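What follows is calculated from the coordinates using simple rules that are stated; it is not laboratory data. Computed from a predicted model, the values in this text were never measured in an experiment. Cβ atoms are built from the backbone, for glycine too; each structure is taken alone.
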Structure P
Amino acid sequence: MTGLALVSCSKADQTNNPAGNQTANTNTASEVAVITTTEGTMVVEFWPEVAPKTVANFKKLANQGFYDGTCFHRVIKDFMIQGGDPLTKDPSKEAIWGTGDPGYKIKAEFNDRSHTRGVLSMARSQDPDSAGSQFFICHGNPTFLDHQYTAFGKLIKGDDVLEKIATTPTHPPDRPDKRMGVISIKIVPADSIK
């Protein structure tokens, strides 16, 4: 219920904000996410036309600094890199990394966008409506995830960074040996990226 209320607030902010304030207008395709990591920078475009609530949620969390200081805690070469868990800010909680969320869940928005290399999608448990903040970026082409996970964007810059993170040595359970830190995720106008 909380997740729905937050999404409603975002939509209300959009409608009541004719000036086009970037933080309130969370469903514009003219914004991208700049993901600054310890391994370099990646830029992701969004697909609000197929997953508007998921895009709005990701932007809201990024604008709040929710992702800053987290890490990619699950890395599987030729499959994906997963991040977005607030528990990863604390290395002493490594045993429970992968279980954190923002305190609410969002409804799935399964769509026809295929899970190919560079696609940004929401991580979840077995319940389709259990996503909150955790996301993954496809390293391989895991099209078997299509229509089962909410794809909501795609990498447009930084494939070399994706490659570096996805191929880093790991130990069970798919944890990088070296911390693959997310320094920040910032939402910026697309035309500001060169």
Structure Q
Amino acid sequence: MRLDKLDNSVNIAILTSGKIESLENIIKYFESYLDVNISCIITNKDFNTNILNKYKIDIYKTQWYKEIDNIITKNNIHYIVCSDFSEILPPNFCKKYKNKIINLHKSLLPKYQNLSDNDIYKNIKLNKDDIAGISVHIVDIDYIGTILFQKSIKIHDSYDVTDIKIKIEDLSLRFYPKIIENIIKGTYKYLYK
């Protein structure tokens, strides 16, 4: 059951390409917060949204940034959180929402910055990287923007691509919601310069 939120709640829109585990992890983290509201989910792909019905969050499907912009305006969104969103956001969109778009990249940026998650895992194995991890950053017109948080893990030679994926996705699930909270609660003051 969704709690009634305060009138002055911070409103979040989640952009996703449909990976339920990551998306639901963020929703559950903020579910009991009275001052943080997951106002809507915007997806660019078809996926089974039935599991999300219990959260009573509006879900929109569109690939058009003009429509996304209208949804964000209509829902009075303060922050846009990317949750396994598979597209690079256009520069005009990033400029309009400067310092308001948060993303988790499943590498230690700038390494593997232009690769999909699966390509990152394959390259970590192929390149025999002994360290891998995650980066939470602000999205700007150059994509990376300010890196706010990185967490690394040791990669053992015995790990295959699936092991690497499991380890990195575990980091994502453990740390991303807390970093989002720190950003919207004002822990990273330099964002507002």
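Of the structures P, Q, report the one carrying the highest value of distance in nm of label points 7 Å out along Cα→Cβ at positions 33 and 129.
That would be structure Q.
Identify the structure, out of P, Q, from whose coordinates helix-only ellipticity at 222 nm (-39500 (n - 2.57) for each DSSP H run of 4 or more, over all residues; to 500) was calculated to give -10000.
Among P, Q, the structure yielding -10000 for helix-only ellipticity at 222 nm (-39500 (n - 2.57) for each DSSP H run of 4 or more, over all residues; to 500) is Q.
Comparing mean count of other Cβ atoms within 10 Å over residues 89-96 across P, Q, which structure shows the greatest value?
Evaluating mean count of other Cβ atoms within 10 Å over residues 89-96 on every structure, the highest lands on Q.
Can you say which of P, Q returns 55 when percent of Cα pairs over 20 Å apart is computed?
Structure of origin is Q.
19 is what came out when relative contact order in percent (Cα under 8 Å, 6 or more apart) was calculated for one structure; which of P, Q is it?
It must be structure Q, since only it matches.
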